[in-house]
Structures are given as structure tokens and as C-alpha cells.
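In what follows, structures are represented as C-alpha cells.
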Structure I
Amino acid sequence: METKNAGDRFARFYYQGKLIIFTGRSMGSKKLDGDIPRLIRQEMKLNETQFKDLIDCPLGYDEYVQILKDKGLIEN
């Protein structure tokens, strides 16, 4: 993910030069609570287990690309 801080934090995921996923969150809170994690997870097209793996770091670039391919969001 390519991130940018512009008052809020924005993240973009590009694959082969094409924007695939865009998400953002307010920088006002240090803790991700309430609906924020669920909304980010949905924007990233991940289920709860995949999102946990992303946070814990066993989910890498290749695995994330494969998830998006399996969901038809990017072409093989």
C-alpha cells in the first residue's frame, strides 16, 4: 500500500500501475476502534481472518494479490 498523510491517512494499492483499492482514516485517533477496522477491512476486500493476518503480518503482497484475483478485482 502506498500511504499519504494529508491531515488524514490515506492508503492506495496499485497493481500493474492501476489503482485497485483506496482507503483512509482520520488521524485524530491513535486507536482504531468502533466501526473503523470493519470499514477498512471491507474497503480492502478482506474477510476478518485475512484482515487479522494483514495486521499480524503473515499476509504479504503476493497473498493479497491472490485474494484480489480470486475475488475478480484484478485479472490474472
Structure II
Amino acid sequence: MAKGEIVFSPVVYGHPFALDNTSAIYYNYWRPFNEHMILASAEVRVLKLSGYLSSRGVIGEAQFALENGIPVNQVEFPL
């Protein structure tokens, strides 16, 4: 965002909801919403944090993006 880019982070967005709703910690709860946001995106960037390669959410969202012609790029951490 500091570079003028529009950024959406499912984890940052959803975390407050998960504090009051234990269902909100599961991928399937957020899947329709996240897929809607992906379809509105020009690109999906995956932050290479510990465990990202085995994350059901990361894998599902990246696959959905690619199936819909949206490029997926991995980003090193720290930025």
C-alpha cells in the first residue's frame, strides 16, 4: 500500500471475525468471499511465510486464481 497499490489480505481482514466466531478460522467459511475478491484482482501474491506451502487456504486460493487466468506470484518475507 505504501507503493500506491490496492492490497487485500484475507488473514488481516478475517482475523477480527474469528475472534468472535470459531467457524471463521476455517478455509471453507471464507472460501466464497475470498474467491470473489480474487476474481476482482489483477494478481494474487503469496507471502512466503512458514507453512505457506501446506496451507489449505493458500493452495486453494492460488489454484482458483490460476484456473481463472489470474497470475500468482510468491513474495519473499521480509518485504
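Here distance in nm of label points 7 Å out along Cα→Cβ at positions 26 and 42 was derived from just one of the structures I, II, and that gives 3.7; the source is II. State the single structure among I, II that was used to calculate helix-only ellipticity at 222 nm (-39500 (n - 2.57) for each DSSP H run of 4 or more, over all residues; to 500), giving -10000. The value was obtained from structure I. Looking at mean projected area of the Cα convex hull in nm² over structures I, II, structure II comes out largest. Given that relative contact order in percent (Cα under 8 Å, 6 or more apart), derived from a single structure, equals 19, which label among I, II identifies that structure? The read-out was computed on structure I.
Which of I, II yields 3.2 for distance in nm of label points 7 Å out along Cα→Cβ at positions 10 and 66, as computed?
It traces back to I.
Laboratory data are not the source of any read-out in this text; all were calculated from the coordinates shown. All figures in this text were calculated on a predicted structure; none of them were measured in a lab. Cβ atoms are built from the backbone, for glycine too; each structure is taken alone.
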